[in-house]
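Asker: I've put the structures underneath this note.
Nothing in this text is a laboratory measurement; each read-out follows from the coordinates by a stated rule. Small disclaimer: the values here were computed from a predicted structure and weren't measured. Cβ atoms are built from the backbone, for glycine too; each structure is taken alone.
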Structure P
Amino acid sequence: RVMQHYGYDQGNGDQTLFMKRKEGKVTLLLVYVDDMIVTGDDEDEITKLKVLLVVEFDLKDLGKLRYFLGIEIARS
């Protein structure tokens, strides 16, 4: 419910996916057990989301995603 309070919609097909659309930009939060992935094309909203997560859930930002579920993440 915290994410909905901040304007994020929970996915219908995937209850672990939260999405916020604002001014044509998208921010996504994917929760998997005790890991979270934050991505999107709105850098300001991503920064706000990371601060919100630290405050609400006492989390630590581990930086850029390198591996997830044993899969190496490559960017192009």
Structure Q
Amino acid sequence: MGRKPEDYARLLASALCKLHAAECQGASPLISEDSVRVISETIAAAMEDARKIHIEQELAAMRERRERIRLHS
């Protein structure tokens, strides 16, 4: 089972908090190239999951409307 968008959001929030803390302490460099890659992939995966969920919800709503129309015809 894949991660939920909420899981990705928590991971991203954690990463951003760590970046902010490092920035406040004056660490340099703030993040490695691997970290940038992981954050970018996390954002992309969360966006893809959100798109899939949105599409599934829209299809379910369309089916429900179609069924209501059919029942009232």
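Asker: To which of P, Q does the computed value -29000 (helix-only ellipticity at 222 nm (-39500 (n - 2.57) for each DSSP H run of 4 or more, over all residues; to 500)) belong?
Answerer: Derived from Q, not from the others.
Asker: Same structure, new question: Which one of P, Q has distance in nm of label points 7 Å out along Cα→Cβ at positions 13 and 37, as calculated from the coordinates, equal to 2.8?
Answerer: Q
Asker: Hey, volume of the Cα convex hull per residue in Å³ derived from one of P, Q reads 118; which structure?
Answerer: Of the structures listed, the value fits P.
Asker: Hey, another quick one. Starting from the value 1.7: which structure in P, Q was distance in nm of label points 7 Å out along Cα→Cβ at positions 45 and 61 calculated from?
Answerer: The read-out was computed on structure P.
Asker: Could you tell me which structure in P, Q was used to calculate relative contact order in percent (Cα under 8 Å, 6 or more apart) as 14?
Answerer: For relative contact order in percent (Cα under 8 Å, 6 or more apart), the value 14 is produced by structure P.
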